[in-house]
Structure P
Amino acid sequence: MEIRKVGVVGAGQMGNGIAHVMAAAGFDVLLNDISEEALEKGLATITKNMQRGVDRGKMDQADMDAALARIATTQKLPDLGETDLVIESATERETVKQAIFEDLVPHLQPHTILTSNTSSISITRLASRTDRPEKFMGFHFMNPVPIMQLVELIRGIATDKPTYDTCLGVVEKLGKTAASSEDFPAFIVNRILMPMINEAVYTLYEGVGGVTSIDTSMKLGTNHPMGPLELADFIGLDTCLAIMNVLHDGLADTKYRPCPLLTKYVEAGWLGRKTGRGFYDYRGETPVPTR
């Protein structure tokens, strides 16, 4: 099946990035969010990021103008019923995602493929709450979407081959690389990444090293571009905690127990860059470690 029009649910950090790359690749995009303010902010981010690409010679001004013209916005979820592919990119909470799919399903065309950008939640379980589990997949982009080259494609137990092949074709049209993952908690990237971040928080919690020592050790000792605590702040500590809970609950192994310090930071509302404080304080000119 040929995908021409893509619906994106959620205009936040991930959603606006997905809309950006889809429009730049030639797809018509309908971006949905519950607030007009979120939609305006998402469009402003897309425009700024595309302009950066033009300034760096990676995109022509004419291509940018054409891409932006392909993006429409709506606060009405049923409007996405006219699309060929829906990518849900709302908050990483299963109840929220289920509610979105239940509201959306009655308005979809028979051929429309439903996908979720979830980083950890069961695709099979999400699909089972819809009328088309065979046309449901995990479509997991990495952050920041315009820069990161990987997309995880996750088949639920009922996902059929034509659906997988169609989504694979979309990834290829985006110029990105697909990795196929089975539907187990946190898939591939976060199954490996989040326990590393959680262990870094334990290392801080137990006083083995401070924030700066831990991040410097991993950047210079293992050649990581960002330290694990800096990366956690970038991802969002609430998201990190949610994924660790999915791993812990889904696999029932104590090695996935979230560090109490991570829980404490989330309880404090110190979620990282997006709130101005996490393992670093971002309210000044340069980030300052909070421990």
Structure Q
Amino acid sequence: MMQTATLETIIEDTAVELLRRAATSLPKDVFAALEEIKKEAPTESALLQIENIVTDARIARESSRPMCQDTGIVSFILSVGDNFPLKSKLKDILREATRRATKEVPLRPNTVDFFKGNSGDNVDPRGYIPFFYIDLVPGDEIKITAMTKGGGSSNIAKLGMLKPGVGLEGVLKFAIDAVAEAGPKGCPPYRVGIGIGGGEDICMMLAKKALLRPVGKRHDDPEIAKLEEATMEAMNRLPIGPMGVGSGKTVIDVNINLASRHPASLPVGVVFSCWALRHASASISKDGNVKYMEY
């Protein structure tokens, strides 16, 4: 069996590569969706903006350079198998990978402490960034998703603690209003994740994870899938369009995650990604075999 130190190195190297891919290579499903939006652009100004976005994404991938100067705040979504031999060391390994990626990709240093200033390496001195979402699953491998989320799209996120009586109609109105209020501030066309239920923290987590679903993949529940389609259609009627030109599609896709709620609460989270939806994933077996996932 592989020695633990060697496995640690493999995990670290893989995470560095995932952060490089996330920053420089737009997922193929998003790229394809942008190409379709370009074909359907109703005005010259909308067409020009989408062409610029597609060109930027292509140059970034070919030159292995970040597609945006804002390379975001780093988070890792981990699915750790019961029999995977490393667990408690994972956070330290991935923090070190983040430091390396900041220098090697390079990523812009984005972690600013109120008292100590910018850490310079995208690692929070108090241990909160990178942020970790960890799920324990059967098996003997680990799946790592690196996600780098920019400040512009984070600034327009919305949390609503609605009255339960407003029902689903009120939830969807809240989400559509959030996009209308965002306008061009977060660099549309957007990916929009909507989290419903749970609590004030849970709904935002559900919304953020919804962004990772492949473009066009609807929720397994047909009723929720219908809500996704209807909400996307309504959002694309808004006169925002690519980069706010006022025409063309405002959102690439909308995905919803739903959880049970307290009877007195109706939490709703709306999380945006700009067109540069930056994430990359890989699985690593307990023997150190790495498989990168294509999107």
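Any read-out appearing in this document is the output of simple, stated calculations on the displayed coordinates, not a laboratory observation. If you're wondering where the values come from, they're calculated on a predicted model, not measured in any experiment. Cβ atoms are built from the backbone, for glycine too; each structure is taken alone.
Listed values, structure above:
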item: When mean count of other Cβ atoms within 10 Å over residues 48-55 is computed for each of P, Q, the largest belongs to; result: Q
item: Relative contact order in percent (Cα under 8 Å, 6 or more apart) - structure with the largest value, from P, Q; result: Q
item: Source structure (of P, Q) for distance in nm of label points 7 Å out along Cα→Cβ at positions 16 and 248, computed value 3.8; result: Q
item: Comparison of P, Q by mean count of other Cβ atoms within 10 Å over residues 8-15 - largest value held by; result: P
item: log10 I(q)/I(0) by the Debye sum over Cα atoms at q = 0.23 Å⁻¹, for residues 160-263 alone derived as -1.30 - corresponding label from P, Q; result: Q
item: Comparison of P, Q - label where distance in nm of label points 7 Å out along Cα→Cβ at positions 40 and 224 is highest; result: P
item: Which of P, Q yields -12000 [helix-only ellipticity at 222 nm (-39500 (n - 2.57) for each DSSP H run of 4 or more, over all residues; to 500), calculated]; result: Q
item: Computed 77 for volume of the Cα convex hull per residue in Å³, for residues 120-175 alone - originating structure among P, Q; result: P
item: Comparison of P, Q by distance in nm of label points 7 Å out along Cα→Cβ at positions 192 and 240 - largest value held by; result: P
